[in-house]
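Presented below are the structures under discussion, each in the form of structure tokens.
Where a number appears in this text, it was derived from the coordinates with a stated rule and is not lab data. Computed from a predicted model, the values in this text were never measured in an experiment. Cβ atoms are built from the backbone, for glycine too; each structure is taken alone.
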Structure 1
Amino acid sequence: MLVYPDIDPVIFQLGPLALRWYGFTYLVGFLGAAWLGTRRAASPDNSFTSQQVADLIFYAALGVILGGRIGYALFYQTGYYLNHPLAILQIWQGGMSFHGGMLGVFVACWLFARRFNKRWFEITDFIAPLVPIGLGAGRIGNFINGELWGAVTDKPWGMVFPGAGPLPRHPSMLYEAVFEGLVLFLILWFYSAKPRPRMAVSAWFLILYGAFRTIVELVREPDRHLGYLHWGGLTADWLTMGMVLSLPMVIAGFILLALSRR
């Protein structure tokens, strides 16, 4: 059994201003995506300039932050944020939805496509291999915050988290950092290194992320205010909101993959 390393969520503080690890991981994700995108834009078979990459990352960053926060409020704590609307601005406290952030990025890509006269899937295929950097960094931020822990386990790598009781639990946020971050990045980065049919890279992102997220959800503790969801008239002791939101991604991914091969 492992004991959670009690990490101060604040890196340093100057008066009322504080730099938190959670916000810093987002910065790492955006800067990493910008660096990798600039490298990819330098390849001869690419249609993006380095300036367009910088603009795209800026658009995507706004989509992630606004969409992720609004999505969390809508998908996970609707009642609370209706009663406390100003709390939605407290991003440093955590509470971001990947699926909301993804929808925000979709909107950002649409706006970017209109401004720079590009096709929407041309943009999503370019940005998909860059996204896992931010996903992995964000999950590390969840770990530092001591949130989104897993279910109780007797595995030797089980960890006791503050606020989660005395029993060891799956460090599910680290599982997600590995699969949604490192593994997903390696697959998409090397797959997209060669010219692929339009929509193919986007399709594999949707399929793989949805699959990885669903697998980890099997050992992740559901949000306390939601618990396990109802299936028909019964309560399934395995179905979570993360699974429900990920299933359409997998379905959409296979549809795009089929379309890309035409």
Structure 2
Amino acid sequence: MLVLLPPSEGKTAPADGPPLHLDAMSSPALNPWREKVLDALAEVSARPDAASVLGVGPSLAAEVAANVGLRSAATAPAARVYTGVLYAAAGLADLSGPATARAATSLRVVSALWGLVAPDDPIPAYRLSMGVDLPGVGPLARAWREPLAAELDSRGATELVVDCRSAAYLAAWRPTAAPDWVAVRVLRELDGKRSVVSHHAKHTRGVLARHLLTRAAPDPVDAEQLAAAAGELVGSELHDVELGPAGRGARVLSLVVR
């Protein structure tokens, strides 16, 4: 099982910790690309028009400025740096025992700066999204496609892929030969009608991720077993679960809330 999450926009900057050391991160084959994006980000973040290039508002000027010093910034495990609705529900920093080991192998964050991030990878807080066209690198989703394919294609061809990413991060890697690639969406049911939700979707995807990491049963190995695992949340976190039919591309697992 491979659970893919997007990074959170909100991040908690570590108050202390060792400086960034890319060799301490998982997926070391991505380090040349990480170096390239890191250098380009630092250069852009020092420019007067940095906020505009990075697609953020004036209120985030301090976070953009902090990008300049990422190489010497304090780091902490990604599970503690990533915050926000999805990560509050997933509770990655609070895992213990078998759930921690399961997360280390089964969960990855797809990142505009690092490519892939495991929960224990030591990273600083940063400001960069996958939709950015980064000078010196280009559109980040396109720039990451080849290196992410080299890292993930073999897993995507043999494992269940539980895809909780947003569209911008989905553009960086799609399984090319996935027997079971499942995109997770969240619907709200009101007066018998169902509609897509956004904010609550982050929470619900986080709930599913935590459930998959902490449940006592073995990992699901296909879409049907994933739907059954999600169904264990019906009556508490969910109202219903629906698995779409097999077809071209990802199957869709709909988590229905009220």
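Which of 1, 2 yields 13.9 for mean projected area of the Cα convex hull in nm², as computed? Only one of 1, 2 returns 13.9 for mean projected area of the Cα convex hull in nm², namely 2.
Given a value of 18.4 for mean count of other Cβ atoms within 10 Å over residues 63-70, calculated from one of 1, 2, which structure does it belong to? The structure behind it is 2.
Of structures 1, 2, which gives -18000 when helix-only ellipticity at 222 nm (-39500 (n - 2.57) for each DSSP H run of 4 or more, over all residues; to 500) is computed from the coordinates? Corresponding structure: 1. Once relative contact order in percent (Cα under 8 Å, 6 or more apart) is calculated for all of 1, 2, which comes out largest? Checked 1, 2; max of relative contact order in percent (Cα under 8 Å, 6 or more apart) sits with 2.
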